[in-house]
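Following are the structures in question.
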Structure I
Amino acid sequence: MANEGKAFVKGGAGCLVVFAGLAILALLFGGRAHIDLGGFVILLVIGGVIGLVVNWIYQKGRRDGGQ
């Protein structure tokens, strides 16, 4: 269960970092960037779900590769 929690947090944080990078690029090129609490939570959840899916695929590959 600990792996799933770590995967969720890493995926959520990764999604927020990607958003921050794209926001910085938008600002550098003269655009605007804005995130509110709802958008923050949605990005965190979407990234967390992606992290869980990647972890599930990785763990399944480890189990299949060990036989």
Structure II
Amino acid sequence: MRTRGSVRFDPYYKVQWFDERAMAWRDIQRAHPTEQDAIGAFECGKRCRVMQITMQGRHPLPRQAN
């Protein structure tokens, strides 16, 4: 078994899109190594944002233009 804190990883980024019907943000199941790569993966016509995932947790980055 792994011990707590034995796994380390660099921050990565995911794109989320806003589902108007469910009134919730939904992950696009693809990790990106940089914020710019994630921004480049925004889906046209959808409200999107970038999430940064780190060892401490995940949080949305400041708003980007679509």
Structure III
Amino acid sequence: MNKKTMAAVAFAVFCLIAGFLALLDQYVSFGVWFQTDDIHHETIALSLFALALGLLIGVVSGRI
């Protein structure tokens, strides 16, 4: 694994952790993990999860 691939995987893991923490903050603050009525934390978390998934797909396909 070269440095570019390791950096992409590390950033993907960071995005997954940050998305989880955004949802955890909502759970601690409001008592619900995912709420579609108010899409503040959910937008952040879903965007981070999508970015991480895209990075990991790029690593697996050999594009990164």
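Data overview
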{"read-out": "For helix-only ellipticity at 222 nm (-39500 (n - 2.57) for each DSSP H run of 4 or more, over all residues; to 500) computed as -2000, the structure of I, II, III it came from", "value": "II"}
{"read-out": "Cα Rg over 2.2 N^0.38 Å - structure with the largest value, from I, II, III", "value": "I"}
{"read-out": "Winner on relative contact order in percent (Cα under 8 Å, 6 or more apart) once structures I, II, III are ranked, highest first", "value": "I"}
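Readers should treat all values here as calculations from the given coordinates under stated rules, not as data from a laboratory. As the structure is a computational prediction, the values presented were derived from the model and not from experiment.
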